[in-house]
1. To test your reading of the models, identify which of P, Q gives 10 for percent of Cα pairs over 22 Å apart, for residues 85-156 alone when calculated.
2. When Kirkwood radius over Cα pairs in Å is compared over structures P, Q, which one is greatest?
3. Name the one structure among P, Q that distance in nm of label points 7 Å out along Cα→Cβ at positions 245 and 341 of 3.2 was derived from.
4. Looking at structures P, Q, which one was helix-only ellipticity at 222 nm (-39500 (n - 2.57) for each DSSP H run of 4 or more, over all residues; to 500) calculated from, given that it came out as -11000?
5. If distance in nm of label points 7 Å out along Cα→Cβ at positions 221 and 293 is calculated from each of P, Q, which structure is the one that comes out at 1.8?
6. In terms of mean count of other Cβ atoms within 10 Å over residues 237-244, which of structures P, Q is highest?
7. Identify the structure, out of P, Q, from whose coordinates Kirkwood radius over Cα pairs in Å, for residues 45-268 alone was calculated to give 24.4.
8. Check the numbers for distance in nm of label points 7 Å out along Cα→Cβ at positions 357 and 397 across P, Q and tell me which is largest.
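A short reminder: the numbers here are calculations on the coordinates, not readings from a lab. The model shown is predicted, which means the values in this text are computed figures rather than measured ones. Cβ atoms are built from the backbone, for glycine too; each structure is taken alone.
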Structure P
C-alpha cells in the first residue's frame, strides 16, 4: 500500500482483554494520521480489560466495516466459546489484508477455521492447542508470518508483528524512523531461558502491590502499558487509574480510556506510573501535589518518556540521575536533574526513569527486581511476558540508526521538544516558588 493511504484497523475487545495487545499494536500501526482505528465489541460501551484497564468500544460486530487489518489479542479462554466472536473473526479474515494475533488470539483464529496448513506460533501455554486445528506450529520465540497472518506470543512478539505490518503498509523508510523514534531496542534484564515452571512458586505468598497510573487527557498510553502488564502480574495487585475526576479520558493518538479514581480517593500506593502527558501538565499544581503526596507516603515512581519531565517538574528529580527519550533528555537539566544518555532505564533511589514505550516494561521489571528479588522478576519477564525481542529493522537507537535517520527523527520531534521544555521550565519554577513560600 502507498505509505499515506487510508487503512482501516480493527482491534477486538472483550471483558478481560490483555491491554498491551491492543495499546502497543495500535501505537505502531495506528500512528499514521490517515489510519482509522475501530475498537470492536458486542456493544458500543466501556470494556474493562485485565488489571481494570478500560477502553470504550466505538464499533460493534454488526456495524464494523470490512477491515484492512484485524488485530486479535489475548482474552479470557471462555471468550473463545462465544460463537458471535468467532463468527466475526471468520468473516473479517476473508477481506483483511493483514491479520495480527497473539497468545490465545491465535487459538481464536484456529477455531474460526482459517489457520489450517499455516505456520503459526503463540505463547507457550497455547502452542499445543494449535496443532489440533491443523496448523503447523512453530516455537522459536518470535513473531511468525505466513501469508497475511502474523502470529506471536505477548509483549515483544506482538509489537514485532505490528512493525512487520507497518513495514508492509508504509515501507522501510517510514518504519525505520518510527522504530527509532519510539526507541525500539529492548534489553531484557535476564537471559532467555524459556519458561521456567519451577519459578512459579516464587509468586506464592508475596505481598500484592498497590499501583497508581496517572490517567489524564492526552496520555500517550503506550508509555504506561508495559508497566501495567508487569506490575499487574503480581497476584492480588490493585491498579488505580487516577485523575482529578473520574470519567472518560481521550488518549493522544489512541482510544478513549477511563479514569476510575480521583486524586482524593487514591490510597497510598507502592508505585506511581507516569507516561508521556500533555506538556501543560508540567504546570498543573494538582497533578504535582498528587505525585508529591504519594512520594511523601513512600511510593516509588516509574516515569517513562516525557513522564520524566512531568516528574521533574515536581522537584523530585533535583540532583538525581534520570533519562527520557533521546530527543528530550537534555531538558532534564531544566529540573536540575542529571541527564543520562546511555541507559534505557535509570534507577536513582526509588525513582525509575526510562525511554519510551518498551522502557515501561523494563523500568517495571527493575522495580520488581528491587522489590521482590531476581526470581520473581525473571519469572515475570521470561515466563509470563515471554519478553524476547527480535527488532524488525534494528534501528531503535541513534547509534544503530545512523546520522541521517537520527537527524530526521530529531527534526520531526523538535517542535514538541520546544513546547515540553517551556512547560517544564514554567512548572518547575512555579513549584520551586511554592516550596519557598
Structure Q
C-alpha cells in the first residue's frame, strides 16, 4: 500500500509540476485558462478558483491546461438557442443559462439571434418578437447542465498573444520538469551528502577485493600503478582496464602513506568487463556542493536521455526496448523498495525524461507546438488553426498507438 501511494504521488507531482509551468506562464501572458487537469477521462475531483477549473481525472497518463482559443470551446452559444440571462445592476450580462427554467436568478429569457463573446461582447436576443441587445461582462459565465465556463474575449485567447509569449507558455512545462529534477537532486545531496572531490573511501563491501586487502572507510587512495588519483572518476577510469590484474594501490591512513597490491574484481558494466575494488566514495554534506552536483547530475541525465533518443531514431534501439506506463510502474515499485533516496533519484530521472520527451518535435507534444510557433515567427503569420489542429490530432493518435505498443511490450515482459 505504501508503494502504491508513493507511485501515485510521484506521477502526480511529475504531471502537476509540468502543467503548473504551462498554467503560470499562460496566466502571466494574459491567457484565460479554462481548466487545469491532472489525468484524462471522467472527473474524479474538481473545484473552481477564480476563472480556472482544477480537476483530477480517472486516467493518470498525463494532464493538460485548456487555454482559451487553443482548441474548440466546450460550450458554445448558437443562434436559435433558448437561453436565460442574468443581469447586473448596470444591465449587463454576467450569466448565460442554457436551461433557464432550472436557474433561480434569470432576468431575461429568449432565443439567441446573435452572440459574440470574442470581439463585440454582445448578445442579441429575441424576446416576445422584440430584438434586444445586451452587453456581456468580460467574465460572463456560460452555464450548461451544471458546467460553467467563462467567455474569452479575443485579447484573452492564446492566439491573440505575441509569438514569444506563446512560446514561453508552451516551453514552461518542460522547463519546470528540469527544475523539479534539479531540486530533487539537491535534496538528495543535502540529505545523503555529495561525493568528496578526492579518492577518500566511504564504504568497503564485505569480502570485496579492497576488504581482502585491508582497506577501510576513511582511507584516501592517492595513486594506482603510479597514476595520481585526484577524484573518483580517475579511480574508476584506471581500474576499468585492470580486471583480474594485480594492481599497486597507494593510500593514506592516519597521515601515513601505504601501498598494497590488490587484484580488482572483474564485473560486467554496459556490456564491458571492468575492474572494481568494491568501495564507494566518501560523502560530505555541503549546501553549495549539493547545488552544483544537482546541476551537474541533471545535465548528465539530460545528455544520456538525448543520446538514447538518438539511438532510437537511428534504429540502434528498437521500440520493443521502450518502457511504457506499466513498465515504469514496475520499475518504480522496485526502486521504492530500495528507500526514499533512491525514489528521489528515480523521480528526478523520470522528470528529465518527461521534459525531453515533451520537447521532441512531434505533433501533439510541446516540441511540435513550438515548431509551429517558430515557423509562424519566421513566416510572419500563423498557420491555419484547422490545419495545425488536424496535424496535432494525427500526432496524438500516433502517440496513443505508440503507448499501446509499449504497454503491450510491458505486459509481455511481465509474464516472461
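1. On the way: P: 10; Q: 15.
Clearly, the read-out refers to P.
2. Details: P: 21.8; Q: 25.9.
When Kirkwood radius over Cα pairs in Å is calculated for P, Q, structure Q comes out on top.
3. Values: P: 4.5; Q: 3.2.
Derived from the structure labelled Q.
4. Values: P: -11000; Q: -14500.
That value comes from structure P.
5. Numbers: P: 2.6; Q: 1.8.
Corresponding structure: Q.
6. Values: P: 20.4; Q: 16.9.
Biggest value here belongs to P.
7. On the way: P: 19.4; Q: 24.4.
Going label by label, the one that fits is Q.
8. Values: P: 1.6; Q: 2.2.
The maximum falls on structure Q.
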